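Q: Some structures to go through are shown next.
Every read-out reported here was derived from the displayed coordinates using simple, explicitly stated rules and does not represent laboratory data. Everything numeric in this text was worked out from a predicted model, so none of it was measured. Cβ atoms are built from the backbone, for glycine too; each structure is taken alone.
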Structure I
Amino acid sequence: MARKLKWAVIGSGGIARRRTIPEGFVPANNAHLVSVYGTNAATNKAVAQEFCAVAVDSVDALLATDIEAVYVASPVQAHRDQVLTCAKAGKHVLCEKPLGRTVAEAQEMVDACRKAGVELGVAFMMRFHTQHQAAAKLLHEGKLGKPVYARAQLSCWYPPMRGAFRQDPALGGGGSLIDMGNHCIDLLEMFFGPVQTVSCFTNRTVHSYESEDSAVVLLRFANGALGSVDTFFCIQDESSRNALELYGSKGSILATGTIGQASAGQMTAYLHGQEAGYQAQQTRAAGQGIAITPEPRNIYRAEIEAFGERVIGDRGQRTEHRAQRSDIPLSAELGLHSQKVIAACYESAITARAISVA
């Protein structure tokens, strides 16, 4: 029988109950959910009963159960203290994004886990979408030619709600940009490589809460390509197609619905094989694309299994080597880098200047 990593969950409501537990932990072939903790005792008890776990009433009680790793899915303002407590207890941690409210918080979490010799991962589950991975393969094989431009869009309708941490920057670090824009920027970096410079606009266009409900970011990648991200809390769910567009000198990849919490969507490649000559009429024939339809796989199961493989597969290696690995899609380094990019975006929005990413 395959070795199963023993897990606990902090923050048993929200994304954990809706997606990560039923779609990730339950079907994963190398995971066993042991215990859950959430501040809403009724919800926590219901989650424990539904998924055959032990409900506990504190983080300390959770860490006292027979576990090896913790999935932190609590509101952002709690991430730092909870991750540091888990690291001190010698537990590996997979933390929801963003790691913290600030770069300083994220750096402290990375340093604490490295010092403790435990793994820290950030839950960028969209990197595991098989269509995204297929698109990245085409790009890295040079099928699109020289990268030119990329766009990612993620929006939803998020009206004012009492106590919502995403609507108060003191709790969540910001609004649509840090909550959804970080996913989009991370995906574009998966395709085009690291972002070098950002220019950002944020706004409270519709809603009255303190966090931004609107954000648009212009990106310059280190390879010279350009990009943009648009992410809003004030666009109705059915009005946004969550578009992904990747352009190169030899073609493009266009998708709708692959960005988001689902593991579905439609993606088409338009590949020309070579850089054609100038065409004065600029005609565009319809229906000549190639559908990108790899075998689908649930993105939450994939991220839980990947983190488990990282921990289980690294047993016997020196902990200082293990804690510094940056070649895994869930690595702490990705989370810290994402935090720096988002911080540069907010600085740009405040100063009305283009900002270089640290």
Structure II
Amino acid sequence: MSGLESVLVVGTGLIGTSVALALREQGVAVHLADRDEAALRLARELGAGVEWSPGRRVDLAVVAVPPQAVADRIADLQKAGAARFYTDVASVKELPLRQAAALGCDLTRYVAGHPLAGRERSGPAAARADLFLGRPWALCPTAETSPEAVEILRGLIKLCGGEAVEVGAAEHDRAVAIVSHAPHVAASAVAARLAEAPATALGLAGQGVRDVTRVAAGDPELWTGILSGNAPAVADVLEAVAADLAAAASALRARTDPAAMDGVTDLLRRGVRGTGRIPGKHGGPARTYATVQVIIGDRPGELARLFKVAEAAGVNIEDVRLEHAPGLPLGAADLSVQPEAVEILSRALRGHGWHLP
């Protein structure tokens, strides 16, 4: 267990409660603390742990609060001698490290961390013990961080099923601005167009707009804190995105000039290249899967029956996406499989009565 037998989780939102649930499944004694009594009570009822009694010392304190509050919590916990070591799960790293140093925190016992996992929902009710399985979990030690602190955080990450990635705090913040923070703002900008869209447009909404705007459903107050904590890096990315969009808009205004559309084509091609660079399963190289589309009824057990056919055919379903048909009790399931498995799965599905368009 890497010397990790007891953990204090401070903050029982989505990430904190998910950490607690994952550790409980591994037999770790988990103590919970939160200024929000309702959230704390719900996390306890979900089996995430027991309420922390001040004065009780644990191996590791996991601070799961907004970035601007991390350093204050760590300072208070260290003064109380709450744990041997400390970490956090905030999505920015330079800010809490800088503030912790200014508050005189013992940085030898604190290693900043960030699990890159989440959901568009928030709060303990959305927590899952498997939230971190196979997901990258950044750890950002400084020159002051003790090797033992790093090892105990690596032990936590392993117990939660994550993949440890050691990275500097500044590099981390620039990276998440590109892959998480700026995309959230961009998705919100697209979703904002829907707020006053006519009913006709919403009635025509398909899977594309749902994919693009899914993360925009996140808690605005929570995300404002995250974005302000990484403001310069996020602003740099948004300015680059805005420049691309402005150039595309200008080209579309001048669409009668064939040369003007070359810039739009270039942007679309760069988008394809960028999408292709997103790592595949388990952090491996990006893979191109083939899609088998199946018409599926909106009834209990339909997906289970579908997966049983695939299992019997010896086909692994790499991913699945559902699109519901407006006004009808059915939809389409897009099953991503290895290209060589398309014919095998299609034949098996048809043989069991499934309709493939």
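Q: helix-only ellipticity at 222 nm (-39500 (n - 2.57) for each DSSP H run of 4 or more, over all residues; to 500) was computed and gave -13500; which structure, I, II, did it come from?
A: Numbers: I: -9000; II: -13500.
Among I, II, the structure yielding -13500 for helix-only ellipticity at 222 nm (-39500 (n - 2.57) for each DSSP H run of 4 or more, over all residues; to 500) is II.
Q: If you rank structures I, II by relative contact order in percent (Cα under 8 Å, 6 or more apart), which sits at the top with the largest value?
A: Looking at the calculated values, the largest one is I.
Q: Now for a different question. Ranked by distance in nm of label points 7 Å out along Cα→Cβ at positions 76 and 308, which of I, II sits at the highest value? Could the numbers behind the result be given before it?
A: Numbers: I: 3.0; II: 5.3.
Once distance in nm of label points 7 Å out along Cα→Cβ at positions 76 and 308 is tallied for I, II, the winner is II.
Q: Which one of I, II has P(r) over Cα pairs in 10 Å bins from 0, in percent, as calculated from the coordinates, equal to 5, 20, 26, 24, 17, 7, 1, 0?
A: Values: I: 5, 24, 33, 25, 10, 2, 1, 0; II: 5, 20, 26, 24, 17, 7, 1, 0.
Among I, II, the structure yielding 5, 20, 26, 24, 17, 7, 1, 0 for P(r) over Cα pairs in 10 Å bins from 0, in percent is II.
Q: For which of I, II does distance in nm of label points 7 Å out along Cα→Cβ at positions 20 and 148, calculated from the coordinates, equal 2.7? Show your work: numbers first, answer last.
A: Working: I: 3.9; II: 2.7.
For distance in nm of label points 7 Å out along Cα→Cβ at positions 20 and 148, the value 2.7 is produced by structure II.
Q: Follow-up. Using distance in nm of label points 7 Å out along Cα→Cβ at positions 92 and 228 for the comparison, can you identify which of I, II gives the largest number? Write down the numbers at each step before the final one.
A: Numbers: I: 4.1; II: 0.9.
Answer by largest value of distance in nm of label points 7 Å out along Cα→Cβ at positions 92 and 228: I.
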